[in-house]
Structure formats: structure tokens, C-alpha cells
Structure 1
Amino acid sequence: MTAMKTTSATPGAPRKGRIRPRGERGPLASVALHVTLLIASAVAVLPPLWLLVTSFKPKSEAFSTALVKDFTFGNYDHVLNDTEFLSWVGNSLFVVGLTTVIGVFISATTGYAVSRFKFPGMRPLMWLLLITQMFPVAVLIVPLYNLLASMELLNQPMGLVLTYLTIAVPFSAWMMKGYFDTIPVEIDEAGRVDGLNPFGTFWRLIMPLAKPGLAVTGFYSFITGWAEVAYASAFMTGEENLTLAGGLQTFVNQYTSDWGSLTAAAVIVAVPAAVIFGFVQRHLVSGLTAGATKS
């Protein structure tokens, strides 16, 4: 008869748990992560949602914490028909359109030049573009005001366009340079073999491949001009000359406080930005991260 051997766990010995694979979260970590995401989402969504709700309230209920009791379009009717809002829209579209088109072109050509060519002053140029981003608006607003005054561009849309280009172009040129670095140089060489000059190579071969970077550059230039307040308020006077950012301040200031009209106008202003974002959002991640893994 063969003796059967049995094994038993030693009393008091620690039990070995399941080894969790790398990257797998435990139950508590998952709960904490989801709670954090829910709180962050609520914090992000609540302000614009409350702005939308307030825009449909009568002026007497602007500070009420309750939801809409007396639903009204009166605030929107007042903004569109009794103010210079449509003039502000036209001024903003003109300024933003020029800023976007010129900003994208200058940023793309500058980024391509410093990515592909070596020329005297290239490194100082890139450092200059970077240094210009270090100065806050409060420091730049006085010299820019004096510069525009000497050029007789105060209270002129072109003055704002030039001002916004000083903001949008340096950052966008650096970003486009990083994106162009990811496009193989062999494409340029093939264009030159086919008889294209440098600009022809850039325009016909490289630009179609740079759509994600161009989308981000265009979106950044658009937002720069659409949402900027300080320069628009300092350089433009007279209600008919204001842009949207400056015009919204007329609803709530030291003399008046029309919160209903302000929220209604803010909702209208947010719509174009949301539409533009919807068109370019699929390019934003690839455009913003271009060059991040370039060796």
C-alpha cells in the first residue's frame, strides 16, 4: 500500500495574493479616478451651463439660484436689436479673419524656412520669437499703444490685426517648425528634381501634408482675435468701433449692470468658437503634439 502524502498550509503563513499586471488599477483606485473625473467634468460644465440658463431668465431673476421660471428671449432680443452688437460682430469678423489668414501664412512660411534652411540669424530669430512670449499684456500694452499712435492706427481695425499678429505668430511659428520637422526632407528633394522652386515645393507638396499643423495655427489665431479683451478695450473707442470682447464690457461696468444681456451676448459669442473647434478638433491633437517624438 502506498502511503498518500498530503500537504497543508502552515498555520500563520502569509497567503500570496494575485499579482496585478502592470497598468491594472485596483477597485479603490478605479472608484477614486471616476469620482475625480466626475467632479472635474461638473466643474468644467457648470459655468457655461449656468451662463446659458441665466441668459433665458428675466433681468429680475439674474441672481436667482433657481432654474428658469419665466422663460424669455427678451435678453437676446435686446442684444440683437437695441445695441451695437451686430456692428461688433462685423468688426470682430473682419479683425479675426485677417488675423487668421495672415497669421497662418506668416507662421507657416517662417516655420518652413527655419525647418529646412540654414541662414545667418536663424537661431537669434527663433530665440526672438520665443522671448516675445515671455512679456505679459500689462508690459506690452503701453509700447504697442505708442507704436500704433505713431502709425495713426489707433481705433482702426488694422491696428488690432497687427497687435494680434504679434501674439499669434511667434507661438504658431515655433509649432509649425516642429511639425515641418516631422515631414521627410526627401519630399522637398523630389520636388526640386521635378523642377519646383523652394516656394513651389512648400506650396504644392508640403502644405497639403501640414493640414493638422495649419488647423491648430488657424484655430489659435482665431481664438487670439475672437476672445482678446485688453488690447481691444485699450485701442478701440466708440461703441460702433468695438469688437465683441470690448463690447461685452458695456453691459456690466461701473455705471450699469445688465447681467441678462451680458449672458445672452456671451452665449452668442461662444457659438462661432464652438463651431470652429468642431471643424478642427480632429487635427488638434496631432498638430499640437507634432515634433514631440522627433529625435
Structure 2
Amino acid sequence: MIDCDLPTEGRNPRTLDVDTLPTMEVLRLINSEDATVPMTVAAVLPQIAELVELAVASLRAGGRVHYFGAGTSGRLAVIDAAEIPPTFGTWGRVVAHHAGGPGALSQAISDVEDDADLGARDAADVARGDIAVGVAASGRTPYVIGALRASARAGAHTALISCNPHTPYGEEVDVHIGLATGPEVISGSTRMKAGTATKLVLNSFSTTLMIRLGRTYSNLMVSVNALNAKLRARLVRILTEATGFDARTCENALAEAGGNTRVALVSLLGEVPAARATAALEESDGGVREALQRLRSA
């Protein structure tokens, strides 16, 4: 039986005859539904901003961000957390917990999402001052709710990303990002619009968080270290774009910085040795602009 209280489970009146249409018409219908997602996300930007501010304060104080999810929502959270270290050089600060563990990432294990106690157990390493973010299209997945309640008891801030703006569990968390994506092209297939909206929210949240923490310089990825020849070549290009210096100068600075791009960048722009650049970054919690400001005001 379809649960009519869940917006994503309703039948979409625009796609009732989708199974009778030729291929191009099916694709056009899906595309037209997908086109509604960005405005849906735009409507919750204030709530995303609120969550970013909480997470900035938490990470600056030594805390962590924990994602909790099941099924598609959980897989999207895992992807987001996994992409932060190679993109922003931040390891172990944003972590994902997926109902059923690694085995549920490649094959659906349906019953684990109904286990609130499992969610509470997976939240055992959430500490006071951390941020716990539940990701659930329905807004009421027991695994997620169990994890959020356990996290709140531990003294963490909590947030819920859902596609059910009116879920009663939104009242329990500090921030509810309720996306009004509505019914899917195929009823209940929340890997579609709901999944797309969730991915956009996660991308926006984690990217803005890393920008606010100084893990970029301008719109450049400067928190990636030179671990191999391919990366060294890419980072030299980034350094030349950021500083205007020639490739040879940037190569030398990167070598003197031990492959640390931010140290090389601060060394070049601040006109200081790598050791001084390293100290300035440490004093600035890793933020390039703040490190440069410290050097200039010294």
C-alpha cells in the first residue's frame, strides 16, 4: 500500500501514461521533472546556510560531521564524504554511516533501514559538539531517526535532510532541510528527483563548509598534495594560475614545501620560506587567506 502521507510516494499526474510513450517522450518527461529540482533546493538555502555555520564552528573546535542514511540517501552521503579528502585535503572530519555497512552500498539490504537501534549503535562515536546529519527522503527512516536521537543525547547538533517538508521529525532536530520535490516520475523511486535534490544539498553543504574553512584559494583546489607525477603537474598549474609565477618557480616552491600546495602558495604569495608559510597556516587553522593576512600584518 502506498503511504499518501509521504510526498515522494504519491502518483505524479504528469507521468500517468509514461509507459505508453516513445523513448524520447519518456526522456523529456524525466528531464522536465528534473528541471524543477534546482528551484526546490534554492528554497532551502537559508537552512543549508544555518547548517554550514554550525558545522564551521564544530570543525574549528575540533569536532566532526557525521552523515547517517540508508538506501539511496545513505549512498549519496557516503559519496559526498568520500570525495572530501581528495578534493579538500581534509581527512576524517566528515564521515558517513550507512545502514547495513559497506555491504549495503552495492546491494540493497532493505530491513536495516527499519532498525532504530542499529542507528543508535552506529552513532556511538558521535561526540559532544559534533554535527549529526540524517539523510532520508521520507524524513522518517527509523535507522536515521535512531542515530539522530542518540547523537542529540551525546550533545551533538542534529540536522535532517529530507524530501518531506512536513515530517514531524523535523521538529526534533536543530536544522531541517525539507525539500519539496513532490511525487517522482515513477512513484516512490526516490533515486530520481529526491536523490538529485539530496545530492545538490550535500554538494552545496560540504563545498561551502570547506570554502569557509579556507580549504580553497579563490576557486582553486589548493588543499591537494602532490602524491604522484600527475598530481604534481596539476598542482604546478594551479600555483601558476594563483600566483602568476612561472612553472619553474612554482615547481621549486612545491618541492621546498614537501608537496604541500597550500604551503607552497603561501610561501610564493607571502614571499617567505616554506617553514614560515607552514607556521602561518598552522596559526590560521589551515586557511590560506588568513595565513597571508597574518604575514602581511606581522
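Between structures 1, 2, where is FRET efficiency 1/(1 + (r/R0)^6) of positions 60 and 92 (r between Cβ atoms, R0 = 35 Å, to 0.05) highest? Largest value of FRET efficiency 1/(1 + (r/R0)^6) of positions 60 and 92 (r between Cβ atoms, R0 = 35 Å, to 0.05): 2.
Here relative contact order in percent (Cα under 8 Å, 6 or more apart) is compared for structures 1, 2. The highest value is that of 1.
Consider the structures 1, 2: one of them gives 4.4 for distance in nm of label points 7 Å out along Cα→Cβ at positions 84 and 212 as calculated from the coordinates. Say which. The partial results should precede the final answer.
Working: 1: 4.4; 2: 1.2.
Computing distance in nm of label points 7 Å out along Cα→Cβ at positions 84 and 212 on every structure in 1, 2 gives 4.4 only for 1.
Where does the value 34, 14, 9 come from, among 1, 2, when semi-axes √(5λ) of the Cα gyration tensor in Å, for residues 188-251 alone is the thing being computed?
Numbers: 1: 42, 12, 7; 2: 34, 14, 9.
It was calculated from structure 2.
Could you tell me which structure in 1, 2 was used to calculate FRET efficiency 1/(1 + (r/R0)^6) of positions 108 and 276 (r between Cβ atoms, R0 = 25 Å, to 0.05) as 0.85? Among 1, 2, the structure yielding 0.85 for FRET efficiency 1/(1 + (r/R0)^6) of positions 108 and 276 (r between Cβ atoms, R0 = 25 Å, to 0.05) is 1. Here the criterion is FRET efficiency 1/(1 + (r/R0)^6) of positions 156 and 180 (r between Cβ atoms, R0 = 25 Å, to 0.05), and among 1, 2 the highest value is seen for 2.
Looking at mean count of other Cβ atoms within 10 Å over residues 116-123 for structures 1, 2, the greatest value goes to 2.
Here distance in nm of label points 7 Å out along Cα→Cβ at positions 172 and 268 was calculated and came to 2.7; which of the structures 1, 2 was it taken from? The structure behind it is 1. Hey, mean projected area of the Cα convex hull in nm² derived from one of 1, 2 reads 18.2; which structure? It traces back to 2. Match the computed value -21000 of helix-only ellipticity at 222 nm (-39500 (n - 2.57) for each DSSP H run of 4 or more, over all residues; to 500) to one of the structures 1, 2, and report its label. Source structure: 1.
Every number here is computed from the coordinates shown, using simple stated rules; none is lab data. Bear in mind that the values here come from a model prediction, so they are computed numbers and not experimental data. Cβ atoms are built from the backbone, for glycine too; each structure is taken alone.
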